Structure P
Amino acid sequence: MKEVLKVSADLMALAARTAPKAAGKDFVELKVIEGEDVERLAEAMIAYAREKNNPGFKRDGENVRNSGAVLLAALKDSVAVGLDCGACGEPKCDLLTPKLREGPEFAGPLCAWRLVDLGIAIGSAAKTAGILNVDNRIMYRPGVLARKLGLIEGEIVVAIPLSGTGKNIYFDR
């Protein structure tokens, strides 16, 4: 089953890669992890849960531990689209980029349209998992620790763990 989940994750990454991006520029980074990297991510999440007294990281860490593969998606070195729309909080795009700073879990602020790009990419990946009947869930918490561990580079990271069992492990937890 693990081989099937790895192939599924690769197909999901393809769907994310080919998803449309604003102004045709792609700043989405993708990486499939499995085996020891999945276990290392799960352990880091559980330790972070204790450190931050946040049980959600432990629960999601156990989900990751029981996953056959995890697709990581990040925005890396993205630049503003150039619309001067103000959605990021700045009146002009050229004021956004110099203000990038590290937050407690991610870096920002980021161009809202680049975040939409990431959302469309992970939505395309999750759609592909659904077509393949692979249980999955888009998760914030594994992205935090994947970034801290250096499993993927980027200002913001989202994870989609994958499972193929008789019951979806990511719901009714």
Structure Q
Amino acid sequence: MSEKSVDLDEMQSRMQALRQGFRTLLMATVNAEGQPDASYAPYVEDAGNYYVYVSDLSAHTANLIERGMADILFIENEGDAAHPFARKRATFRCRCEEIERGSEEFERILDRFGDRFGDLIDMLRSLTDFHLVRLVPGKGTFVAGFAKAFEIDDAKEGGLRHLDGPVRRRDSKDPLEED
């Protein structure tokens, strides 16, 4: 399938629709020993960034704050997929930054959490073991089905490119480093 036969604007719209269908995101983080940790968290999106409000009781919290990076995944439910091998999915490599408690951004984003998740946020807001973390997405991939895999150069800018070979994202470079 060539780029000419793929409507990239349509694929961008499909990716947006997939992401907007979720209230939680899946995360891959790494602990201090270099061991992987898969988890999830409720999120809000603001200005192209994803925010999670996470507790010290969760392993991913230290991983996000101390290592400053994560991959996030949005994936179509198995029951909705045409085939398990062709589940629609979007993955983004993210830089992670803790937002200072009490800052204007902290208060604004926690208000958004309250709007999205209800009164529970009022109670969680007062718990000091919770941290607000901004996940700034960079490069990623979007798979819309068989032979419909795309590389995303910059999640905020868009820019899908149809892939016609294997995806090789893992190398010795810093995963957040720009080319």
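Any read-out appearing in this document is the output of simple, stated calculations on the displayed coordinates, not a laboratory observation. Quick caveat: nothing in here was measured; it's all calculated off a predicted structure. Cβ atoms are built from the backbone, for glycine too; each structure is taken alone.
Data table
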{"quantity": "Entry that produces 137 once volume of the Cα convex hull per residue in Å³ is calculated, selected from P, Q", "calculated": "Q"}
{"quantity": "Per relative contact order in percent (Cα under 8 Å, 6 or more apart), the highest-valued of structures P, Q", "calculated": "P"}
{"quantity": "Identity of the structure behind -14000 (criterion: helix-only ellipticity at 222 nm (-39500 (n - 2.57) for each DSSP H run of 4 or more, over all residues; to 500), calculated), options P, Q", "calculated": "P"}
{"quantity": "Comparison of P, Q by distance in nm of label points 7 Å out along Cα→Cβ at positions 18 and 42 - largest value held by", "calculated": "P"}
